[in-house]
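Only the coordinates and a few stated rules stand behind these numbers; no lab work does. Since the structure is predicted, the reported quantities are computational estimates derived from the model, not experimental observations. Cβ atoms are built from the backbone, for glycine too; each structure is taken alone.
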Structure P
Amino acid sequence: MKIKYFQDSDTLYIELRGAEIAETRDLDENTTVDVDHEGQICAITFEHASRRTDIPHFSFEQIAA
C-alpha cells in the first residue's frame with residue numbers, strides 16, 4: 001500500500017495494491033477509482049484533498065493479531 005499527497009495540486013493518491021489498471025471510474029467530480037481487469041479496486045484519487053480529508057492529521061497504526 002502506498003499513499004502519496006501532492007501538495008502542489010492538493011491531490012491524495014492511495015494505492016491499495018500494485019496491479020495493472022484496466023479502467024479509471026469517476027465516483028464524483030473529484031474522486032476516481034482505478035480498477036483491475038477483474039473489477040477489483042487498486043487505487044483511489046481525491047482532488048482537493050485538504051478540504052475533503054483530514055490529511056494534515058494522517059496517522060498509521062498497525063495492530064498485532
Structure Q
Amino acid sequence: MSAGVELLTVPEVMDRLKISRSAVYDLIRTRQLASLTLGRARRIPAHALADLIHTRLDQEAA
C-alpha cells in the first residue's frame with residue numbers, strides 16, 4: 001500500500017454514502033467493500049469506496 005492511501009472510518013463512509021452503520025458493515029461482510037483492521041479500528045481505503053460506487057454504477061447501467 002502506498003503512503004498516499006486515504007483511509008476512511010465507518011462513520012465517514014456512512015456520511016458519504018448516506019447509509020446506516022449496519023449497511024456499511026453488511027457491505028464489508030459480503031466483501032463488496034474492502035476494509036482493514038488496525039488494532040480495534042476498522043478502516044476503508046478511499047479507493048475501495050470509489051470502486052464500490054463505480055461497480056454499482058456499471059451494474060445499474062447494464
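Tabulated results
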read-out	value
If Kirkwood radius over Cα pairs in Å is computed and equals 12.1, the structure in P, Q	Q
For relative contact order in percent (Cα under 8 Å, 6 or more apart) computed as 27, the structure of P, Q it came from	P
For 1.0 (distance in nm of label points 7 Å out along Cα→Cβ at positions 30 and 46, calculated) the corresponding structure among P, Q	P
Identity of the structure behind -16000 (criterion: helix-only ellipticity at 222 nm (-39500 (n - 2.57) for each DSSP H run of 4 or more, over all residues; to 500), calculated), options P, Q	Q
